[in-house]
Structure I
Amino acid sequence: MEIFSISKSFPSEEKYSLTDQIRRSSRSVSANISEATRKRKYEKHFVSKLTDSDAENTETQVWLVYANACDYINKNDLETLTSKSLEVGKLLN
């Protein structure tokens, strides 16, 4: 939700590119965790969904770096959100 909120301030020309990408990847993390929970009886499906979630989490980190490089978020926001993303990655792994 923090990424959704912070991306509201991105320029309108980014609406269908960076804004859309970062929102999709960040939302996909929790969606894949939810799907994994439903598939927990089937170990391979469970692991697959958690792997997908970890990949989406990593993608979100890349978009955060781009957002910082474009001056859409400041260094402090980048570090805070990346730190939280790294913590999610640790929990997934």
Structure II
Amino acid sequence: MATLTATEIRAALAAVPQWRKRGAIIARTYEFADFVAAMKFVNAVARRAEQAGHHPDIDIRWNRVTLALTTHDAGGLTAKDFALAQACDRLI
């Protein structure tokens, strides 16, 4: 899968407004009521990621979950990253 151009990335970010580009990744932090709710979200993300064959880096801090996406084998951001970002946003 080809990496997206800067123009394509800007357009794709408009569809996931709470995600931020940091170098070659996009990332978002979600906040939940407590640890159990955060873990339910992480498990739902894991199921979606397995279905997509595309896995985020996940950082869990009690009630906060940060997801970071990039397509390692493509060397940057691709449509797969933005599709999974949208899928994760639909989980909340």
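If you rank structures I, II by relative contact order in percent (Cα under 8 Å, 6 or more apart), which sits at the top with the largest value? Walk me through the intermediate numbers first.
Values: I: 27; II: 37.
Sorting by relative contact order in percent (Cα under 8 Å, 6 or more apart) in descending order puts II first.
Ranked on distance in nm of label points 7 Å out along Cα→Cβ at positions 49 and 65, which label among I, II comes first with the largest value? Intermediate results must be reported in sequence, preceding the final value.
Numbers: I: 3.0; II: 1.0.
Checked I, II; max of distance in nm of label points 7 Å out along Cα→Cβ at positions 49 and 65 sits with I.
Name the one structure among I, II that helix-only ellipticity at 222 nm (-39500 (n - 2.57) for each DSSP H run of 4 or more, over all residues; to 500) of -26000 was derived from.
Derived from I, not from the others.
Say we calculate distance in nm of label points 7 Å out along Cα→Cβ at positions 41 and 81 for every structure; which of I, II gives the highest result? Spell out each step's value before the answer.
Working: I: 3.9; II: 2.1.
Once distance in nm of label points 7 Å out along Cα→Cβ at positions 41 and 81 is tallied for I, II, the winner is I.
Since every read-out is calculated from the coordinates, none of them should be taken as a lab result. This is a predicted model, so every value here is computed, not measured. Cβ atoms are built from the backbone, for glycine too; each structure is taken alone.
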